[in-house]
Structure I
Amino acid sequence: MEIVRKDSTTSLSNSGVRSEQLLFPENSSSRRVTITRVTVQPGAINPPHRHPASEQIWVALEGSGILLLDDERTEPFAAGDVVRFADGDLHGFRNPGDVPFIYLSVTAPPVNFREAYSKDWSKAGPARAAMQNRP
C-alpha cells in the first residue's frame, strides 16, 4: 500500500495552467499511472501536444471550455464529461470562459510532466495562435 500525502504533491504552472501532480514518478512507485488535477484559468490555453507512448483520460470536474484536437478540430468539454486520448492523439484545451476549468487527468503508463511545464507555452507557435481564435 502507498499513501501519497498532500505535502508530497508537486504543483507545476505555466501561462495560466496549474497542474497538481497528485501521483507521479517523483512521489510514487507506480509504474502504471500518473494522476494530475489541472486548473486552466479563464483565457488560458493548454497548448495542443501528444504523449507518444501513453494514453490519457480527462474527467472534467468544474467549468467548461474547448478541446483542441487534430486537424484544427475543436469539441466543447464541460463538467461531467470524460474524454480518452489514445497514445499519440493530439490534444489541448482552451478556456474562453470567465471561471477556472478544472479536470482530473489519468495518464498510463506514467509521465513526469515537469519537463513539459518548464517550456515557454506563450511561444507555442502557429498552432497556439490558430487555436486561440477558434470557437
Structure II
Amino acid sequence: MELLYFRWLIDFGLVVLIVIVQMVIYPSFKFYEKPALEKWHAKYTSRIFYIVFPLMMAQLVLSIIMILSVQSLYTIASLSSIVLLFLMTFLIFVPLHNAISKGKATTYLLRQLVRKNWLRTILWVLIFLGTSFELFLQ
C-alpha cells in the first residue's frame, strides 16, 4: 500500500507538470523571436530535465517493482503506458526539442510540439487515474 501511495504521488506530480507544459510552456514558445527562443529553450530544457527525469525514472522504477510483485491488469497496463511514454519522449519530443535548439523552429514545428504533446498529456492523466482507482480499491 505504501508503494502504491508513493506511486500515486509521483503520478500526480507528472500530471501537474505535463498539464503546465501543455497549457502554458509549449504554447508560449510561439511568442518568442527565433534568437530569443533558442536562448530561452536552452535554459528551459536544461532546467526542466532536473524535474522531469527524476519523476519519470521514479515512475518507471516503481512500476517495475510493482509488476514484479503482482501481475495484474493495472500493473501491466501501467508499465506498458510508461514504456510508451518513454518511447514517445525519446523518439518524438527529443528530436523536436533538438530542432528548436538548433534554430530550426518554425510555426509548424511549434504547433506539432503542442499537438503531439496532447498524447502524452492524456496518457499521463490516464496513468494517474488508473493509480488513483487502484489506490481507492485498496
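The table that follows gives values for the structure above.
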{"quantity": "With semi-axes √(5λ) of the Cα gyration tensor in Å derived as 32, 13, 13, matching label from I, II", "calculated": "II"}
{"quantity": "Answer label among I, II for the case where distance in nm of label points 7 Å out along Cα→Cβ at positions 87 and 119, calculated from the coordinates, equals 2.0", "calculated": "I"}
{"quantity": "Which of I, II yields 1.00 [FRET efficiency 1/(1 + (r/R0)^6) of positions 79 and 95 (r between Cβ atoms, R0 = 25 Å, to 0.05), calculated]", "calculated": "I"}
{"quantity": "Highest-scoring label, criterion being relative contact order in percent (Cα under 8 Å, 6 or more apart), among I, II", "calculated": "II"}
{"quantity": "Structure responsible for -2000, with helix-only ellipticity at 222 nm (-39500 (n - 2.57) for each DSSP H run of 4 or more, over all residues; to 500) calculated and labels I, II on offer", "calculated": "I"}
{"quantity": "Structure with the greatest value (metric distance in nm of label points 7 Å out along Cα→Cβ at positions 31 and 71, set I, II)", "calculated": "II"}
{"quantity": "When mean count of other Cβ atoms within 10 Å over residues 7-14 is computed for each of I, II, the largest belongs to", "calculated": "II"}
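FYI, it's all coordinate maths here, none of it is from the lab. Bear in mind the structure is a predicted one, so any value in this text is a computation, not a measurement. Cβ atoms are built from the backbone, for glycine too; each structure is taken alone.
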